[in-house]
Structure P
Amino acid sequence: MSKFMTAEEAVKMIQDGESLALLGNGGGIMEPNFLFEALEKRFLSEGHPRDLTITHSAGIGDKADGGLSRFAHEGMTKRVIGGHWGWSPRLQQMSNEGKIEAYNLPQGIIAMQYREIAAHRPGLITQTGLKTFVDPRVSGGKLNDATKEDIVELMELNGKEWLHYKTYPVTIGLIRGTMGDAEGNISLQQEPAYLEALQIAQAVHNCGGKVICQVKYAAKSGTMDPRLVRIPGILVDAVVVCPAQVQTIESEYDPALVGEMKIPEDAIAPMKLDQRKVIARRAAMEIRKGMIMNLGFGMPDGVAKVAAEEGIADWAKMTIEQGIIGGIPASGAIFGVAYNPESMLDGPSQFDFYNGGGLDMTCLGLAQLDRHGNVNVSKFGPTIAGAGGFIDISQTAKKCVFCGTFTTGGLKTEVKDGQLHILQEGRARKFLQEVEHVTFSGDYARESGQSVLYVTERAVFEMTEEGLVLKEIAPGVDLQKDILDQMDFAPVIPGDLKLMDERIFRDGLMGLKD
């Protein structure tokens, strides 16, 4: 019996109260948007299915009405367990208004949890999340007062503290592939990342649920190369063909994102010389030959562009939590994929590598920083960005370089003739007495002996046992007016305070290769 169905037929399989595992990543990467749209239409016309639980590891959507926002209807969704919330302001609003139960857990935890569910194990035991907001001594990942159930618990094992992330049933999987046949075999050969597609299918199948997969092409049974079938038909209940499916929101298909062709490094346009490039340049100066690195979303993705421009992209292996190893990570909306990748793993396997200390260095974002060295990138007032892979990565990398502007909200600077000039200060401070949400714990980092730098356009700080030490300031800025007066706490200022390298603030190559 053929497993091909229309989207409307497939979503009819979803009943009230189901627990859905959703695949996808910002920028339309691996997002089964055709299925999401069909399910939303069904709910709006029938009022069913209702009271759904939604689990997703990465951000999914367009910051408007697509992706996760298709589930943002009262009565449709009861609970959300999400790794990254930033792509759906509508779900954020429902959480803030207490209309749904809402959790934010680390992206890697959710991705790896599907394996625990598939194997019918009681949960994931890890130190990831200790002393951050997902620690039950803080909030256990709960985002509002409507969220009561504890799904994370603290335990002691072999004299150490651990977090136990409890498993839960997932009964519907909405996933995506490139090609599928009538038996449900799915290939991913044109997908720029694999994420946790296989693990979701295994988990849902072993929970007795239904796996629905959206694909671009229909294949005749028996014609698919078994080496390309990454999700076997025994796990799939319905295959929905969507000829309009695009690889990412930026192109229908870019062969350089799957290694089918290689683009020259100089095909990546260099960044203009502004505050963003200043930060990326200073962070790139920490790269050493032979490093295995991770680059985070936002400001840090400029590090890859600087490395390519300077001819040192091959010094270190750049990796991304979505499973990509090597190549030049893409930036902006399609963060999570890379040009010229050398290898593509599934997301859970990548997080295994990260959690075990495989990273020499990571460059991550910096939204708020406090006197303890804590960093917040996950929640600011009513804005729920979500941790994404930030906690998984930052707690285990040997060195963390956090990248962000010194202030935010209207900051204007000029980079000229080897100096930085502050034209207009940002309205909001980022160096606070206490951050609103602890996404990175300074205490945990000190205990584990991590090397930690905080890089901004005008200053570089280092975490030490004595506190945050101001190591460097930009040429052209005033220490008191532009730095100390813009902070809510006083850093340690050494007697040998240095200027940031003047090359950072000049046009042309810095000469990092030499």
Structure Q
Amino acid sequence: MNKQKIADYICQRIEKAGVSHTFGIPGDFILPFYAAQTRSSLKTVVMTHEPSVGYAADAYGRLRGLGVALVTYGAGGLNMVNPVGLAYAEQSPLLVISGAPETRFRADKPQLHHCVKTFNTQHDVFSHVTESTTIVDNASSAQAEIDRVFDTTLSTSRPGYLELCRDMVNTEIEVSERRPAAIDPNSPAAQIKAHALKEAVGEIIERLSQAKQPVLLVGVEVRRFGLKDDVVELAGALNIPVVTSILGKATFPESHPNFIGNYFGQFGGPAVKEYVENSDCILSLGAVMTEMETGGYTAKFNPDRLMQVTASEVQIGHHIYHGLHLQPVVEALLQSDLAGRSNFTIPTVLAEDIKGDPADKQLTVSAMIERLNDLLSGPRGSDFSIVTDTGDCMYAGMSLKTDIFLAPGYYVSMGFGVPAAIGAQIAMPERRPIVLVGDGAFQMTGLEISTAVKEKLNPIIIVFNNASYAMLRFIDQQRDYFDLPRWDYVGLAKSVGADGMRAESSDDFGRALHKAALSDKAFVIDAILAGDDISPTLRRLTDHFSKKVKAAIA
């Protein structure tokens, strides 16, 4: 055993998880931890507002396996609840470390600044949007509690919360060597799980061996649990066609010969929809069948043909194997006799090909996607990652040809795009983010371009400027509360040290994109769109959801 200060032990665990940067905003209750962090190799990226801290740390965690946010108590911590909720819903490994009042105050009435109701209020709030929480207020239990939250965050790929009392930051504790718990393979529980795994994999193999037109549906859990390379190998070994879900976009390489498109129920490309729904055997790996993943529950999956493997269970037809994890199933399939001898037919890529009309004088979403795909398909395509906010920018982004795609595809929280790009570029500095963001979302968190400039980052930010909450307007109708002012986005960018161009036509956009790609600065393209122009995917989606909204309004 050796003695360490609690803050040093936390920093050590962060570093061992492969994290080089944390994200945060300093505040009085967390200041001692910020100071302690200078004894480590970690650096904090200071953002302009706590929601942006959460989005940036979330994006970093999606790419590096853990994101860490440092905030103060109350006014800082409670500002983080929405982005942490997003991370929980979308299974992102985000760790929130919040400062807190000293232990000696916690027995008194809660009359300190930043305190809401009781000293436990913030902890109790976070317990509803995280997988594990603790208040570090006792030296004897500190290591065990810190380890529990770290281990749970990493093993479940869901947020954790550490509330660190200010007087505990530099308290010394005896740190014992951590040893993984030994699992007896002969124990009854282990034997039951081994038999369940063998039976489940046997069922999957039997169904695949009898299939004539199978398809592999790859979801976001494949990336969250580091199984991308294994699933690519499995698809090649089975020679099976592959589609991805909306949240799982780019989890499987879209340049791979087995990839045929993204599946989004009736709202995605018609050819992909027809192929998947006519399949006689669908193997779903890591896709959780939420409302968004299934296109508002419009996905037509015959349960007798569907095999679902997730991080918590396997369901094959009407058989459910509780407690089986995605990883051992994928590994067992790779080792099976079926791998390497299957020879299914791979159809031509069925993804919807969105083309702009060259005769259009007004810039359109389709024209932007076409221009972006020209860039992404070129020799420098692998230099970029794609980050989108929610709204039409996300649905249009589904048609981009990329192998890195980050979006709030299930929780659909506005404001994700620009701060997430900062987290993404710090996580993968070799990739320059191209950000698709609506004007409404930009007006929430777009000033984080100043953080990008400060950190010498250079995302290309494309603002879908249609002067409205367009998705809501198409779901409902034109109303004055959907209108937005047309900010001078280029002027705003230049005011904080970035650069930019305004684009009103496809040719304008092409020139702006070319200039942005050559620039080493953060670059904003103010894309002026007509109020009635949206992507084909969003048009199909709003046609569906508008019926529900209008029925409720009536």
Structure R
Amino acid sequence: MTPSPLEPRSDLRFVPSVPVALGMAILAGWIMDFGFPDRDIWPLALLGLLLMLWSVRGLSLRTSLLVGAVGGFTFFGILIWWLTVYLGLIPWIALTLLQVLFFALGMGLVGLAWHYGSRQWPGLAGRLFITPALVGGAWMTREAVSSVFPFGGFAWARISQSQSESTLAPLVAWVGTSGMSFVLAFFVAFILALITERRIAWDAKAALAWAAAVALAIWPAWPVTESGTIRVLAVQGNAEAGLFADYDWGDNLADHYRVTKPLYGQDVDVVIWPENASDVDPLRYPDAAAVVSEVSREMGAPLVVGTITRDGDETFNSMLLWEFDEASGLDIVRDQYDKIHPVPFAEYLPWRDFFYPLAPSLFDMVPRDYSFGQRDTVFDVSGATAGIAICFDIVDDNIVWAMMDSGADVIFAPTNNADFGRTDQSIQQLSIARMRAIETGRSVVNISTVGTSAVIDPWGRELDRLPTYEEGYMMLDVPLATHTTPATLIGRNLELGVVGFTLAGIIIGMLGERSRSLLRRAQGSGS
């Protein structure tokens, strides 16, 4: 009798029982969280991943979905607890449960990859390489889908993002964020398959595991070619005014002005203030315009400043390139970037007529809907081309590829982390910025209203950093680069290829299972 896809598998060794699998998933989610900032014990992310992949190995599809849901709730529930600081439990529960849905489906796909891969390719190469590749692809497929859907997705907590401080970080320049997630999941699945392989002696297993780990760890960094420097002044005003915090109008502007004013006359190429640093729009209010013009004039450099702009009935989260032009004596807004991917349920309420009646008191905190920007993602600043990523823009692959396609040779990442208090949200975001620096081969100036602010070079090294919840500034020469990393060249193509490979492999396994079943039935009826 042919096993049903909903029955336990007998072709894999060391298959956990359901209670053990649930316990493994809970433990795995907790351990994986330790691999992410701020604890940042990066090997634990891989250990947690191994336990998570093992927890559904050989289980039924229904059980894999259940185990995945439990593991996903543990992982995301802990990792994004920072969401509760101002918004309370409801948004945290909603986002966590949405990610749990994706996680459960993803683990169901992992379970199918284990089963059909092992049965379709039962040889040693199949058990050690093809099936682990399908498992790694299934993990990456879940990350890829949840990163873009729904409402632009939540591209947070991808397994590759846990490796910003690890010896494996240079790999992201070769294969990109999604590609690195695939490689890590494939490596972990390979180690698991090797551990449970019955035909290889333990000394040979240890040698193979060490060889694979060393090969991954010593993978060379993509060579960086600097094309010059730009002298940057990045200001952290310790302005605790976010989207949801109570504050007086103009506090952000006053805080950043106060920190910058004593630096007048310093020789810099650009001054960078964070997202919403001018909480009074200088395009509409002369008093605010006078302040930012003074800063640009006295610093002798353009000011990149965040504010909220309006165009007719539309409202935008914007960065302005503001400059006092000495030749004309006029204040000039040389460029403007409007955030392309506003954050759903924070910067806008999707399907407002549907969602608002469900929690009016909560959604009263989102009284206006920011519009989706249509402008390009780069500024020409003092001879450099700066890619602009406002806050969560830094996790959006499409925005990063767009700025690279536009010739960015440095990335400015202004952000406002005041809504997340003294949680590890800002350090998680900084770790993503660090991985983007390595991935693109570009320096990243991550400047926040309250921290965590840092300047990261194209190798991922931290050139300067500011303490959280302290006013301060970073003034330094930031490397520029114009080379192209393989990750930039590949873009989404590797991700799409892995998704296609994974789905094709599972479908081939299903068809092979069906063919073998029909053949056995035919042989049985013939006898």
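We did not get these values from a lab; they are worked out from the coordinates using the rules stated. No experiment lies behind these values; they were computed from the predicted model shown. Cβ atoms are built from the backbone, for glycine too; each structure is taken alone.
When you work out distance in nm of label points 7 Å out along Cα→Cβ at positions 69 and 445 for each of the structures P, Q, R, which one comes out largest? Could you put the intermediate results ahead of the total?
Details: P: 3.4; Q: 0.8; R: 4.8.
Structure R gives the largest value of distance in nm of label points 7 Å out along Cα→Cβ at positions 69 and 445 among P, Q, R.
If helix-only ellipticity at 222 nm (-39500 (n - 2.57) for each DSSP H run of 4 or more, over all residues; to 500) is computed to be -11000, which of P, Q, R is the source?
On the way: P: -5000; Q: -11000; R: -15000.
That value comes from structure Q.
Computing semi-axes √(5λ) of the Cα gyration tensor in Å gives 39, 26, 20 for which of P, Q, R? It would help to have the intermediate numbers written out before the result.
On the way: P: 39, 26, 20; Q: 37, 34, 21; R: 47, 25, 19.
Going label by label, the one that fits is P.
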